[in-house]
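Each in structure tokens, the structures are laid out below.
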Structure 1
Amino acid sequence: MSREILLLSGPNLDELGTRSPEIYGTDTLDQHVQRFSDAAKAHGFSVRHLQSNFEGDLIEAVHGARASSVAIVINAGALTHSSWALADALASFDGPKIEVHLSNPAAREPFRHLSTLSGVVSGTIAGFGATSYDLALDAVLRLVPTTD
């Protein structure tokens, strides 16, 4: 069985580090991915990361994960609030699915209060900055069956 985690990053996350650092922090996406990958590797997992500003790319990655990944960790960015198509794709993945946000959408603008993904993911981690990714990995470790 694969020990791959699919880590998905949605629109504008390639701008982390420079875009609204007062909200999202100063770490770049590459830094978040590297920390997550290093921590996952220490637990015997590999990580495949995809960042895209295009909804269809993320949907195709979710479809592909059904054959290759044991879990999905997704920060869908603004697609969180609008993409029923991404929610439908995630619903078709049987493994753990963790929704991640660096900021706390519930404490921000009203349009950010809706998550189209929350009804199909295993859980949501939000508002802890870079630690949100650490917590997402902890969730995966607890939800993915161990191989003995």
Structure 2
Amino acid sequence: MHNKEKLSKIISFVKEHHVLTLATSLDNLVQCSSAFYVYNEKENYFIIAGDYKSEHIENVQKNSLVAVNIVLETKEIGKIEGLQVKASISLSKNSCDKDLYLKSYPYAKIMKPVLWKIQPLEMKLTQNKLGFGKKIILVIDSKD
């Protein structure tokens, strides 16, 4: 399967969901949090809101390498799906990100959210409906 096909399947899964788990680490201590996200399909990155005072955002300001997980909750083995992402995170400086985020979550406008860009380095999609334990792995080449 070519990278464009892999990314297409991953994007399809990402569009079906809206909450991710963000894992961060600092000084050998790990932390995770849940966040609403939007996905910039054109540029292949996630956008989340995060307060500077939260532990996970304090962590990413010192260690920008993060992990992300998005999962379909089910007890049916044949329907298990999930995406694991190795990524870097940075403050979003793109006004289009704000427009995209507020379009999906208009109530967030009153909170004046600080937006963060999660740029995937590697994405691994597990989809049991394609076969038990079937995984699609995409390593992001910065030249793509």
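Every number here is computed from the coordinates shown, using simple stated rules; none is lab data. These figures come from a predicted structure and were not determined experimentally. Cβ atoms are built from the backbone, for glycine too; each structure is taken alone.
To which of 1, 2 does the computed value 92 (volume of the Cα convex hull per residue in Å³) belong? Checking each candidate, the match is 1.
Highest-scoring entry among 1, 2, by FRET efficiency 1/(1 + (r/R0)^6) of positions 26 and 114 (r between Cβ atoms, R0 = 25 Å, to 0.05), is 2. To test your reading of the models, identify which of 1, 2 gives 0.25 for FRET efficiency 1/(1 + (r/R0)^6) of positions 2 and 82 (r between Cβ atoms, R0 = 25 Å, to 0.05) when calculated. Derived from the structure labelled 1. Work out which structure the value 14.9, 41 belongs to, where Rg and Dmax of the Cα atoms in Å, for residues 50-121 alone was derived from one of 1, 2. Of the structures listed, the value fits 2. Taking FRET efficiency 1/(1 + (r/R0)^6) of positions 18 and 90 (r between Cβ atoms, R0 = 35 Å, to 0.05) as the criterion, the largest value within structures 1, 2 is that of 2. A value of -10000 for helix-only ellipticity at 222 nm (-39500 (n - 2.57) for each DSSP H run of 4 or more, over all residues; to 500), calculated from one of 1, 2, originates in structure 1.
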